[in-house]
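So, here's a batch of structures to check.
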Structure I
Amino acid sequence: MGGNNKSWRLDCSPSSYSFWHNNKDTKIPVPEFSRIGVYLDHRAGTLSFYSVSDTMTLLHRVQTTFTQ
């Protein structure tokens, strides 16, 4: 996953987070947290990743066209 233009991946390790798409990674500088939220808005063409605690904080968002 994340190795082509039709898939996305978020890698989480204790020291870093990386968003993968089309075999390219984007480092996300965030502190460690235990819950991740993912929101897909098919109609708007957005895929969003959030840290979730008492509040939600946007980590990364992509704009695309979903085909399926």
Structure II
Amino acid sequence: YVGFERITATIDGRTGTFVLQHNAVGNSEGGDATWTVLADSGTGELRGIRGTAQIARDENGTHIFTLNYDL
């Protein structure tokens, strides 16, 4: 599937929004997903943001979201 998420955030003291596009495939044994900051989607002080993201699950089942970005 393909999905889009509008994120409202403050990152390093900068406030604004941006859109993440995620592409995923999966089956009963697991799956794989890629997350990309949509080009030119940043607003406010996050204008110009670009990057990728990952979601991982730790041994306790907690989901951890990591955003790798450049501003």
Structure III
Amino acid sequence: MAFIYSKTVDFHETDLAGLVHFTHYLRWMELAEHAFLQSIGVPPLEHTGNTLRGWPRREVACAYLAP
């Protein structure tokens, strides 16, 4: 199943050279993940009684190959 998420880079997300600051990539990945889950009808967080279920991060990595 293919899923495409588009995000326009805002000016405040770049440095003076016009390159995206590295801290934004992981946030964008999470926004795309939430959009995907919502597109298939799965809530990112679910309250059932006294229980909160979600998709916690155990580990994350990102390799920056080029600007």
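We did not get these values from a lab; they are worked out from the coordinates using the rules stated. Keep in mind that this is a model prediction, so the values were computed, not measured. Cβ atoms are built from the backbone, for glycine too; each structure is taken alone.
Quick notes on this structure:
- Test item: Cα extents along the principal axes in Å calculated as 40, 26, 16, pick one of I, II, III: II
- Ranking I, II, III by distance in nm of label points 7 Å out along Cα→Cβ at positions 14 and 46, the structure that comes out highest: III
- At a computed 2.6 (distance in nm of label points 7 Å out along Cα→Cβ at positions 22 and 54), which of I, II, III: III
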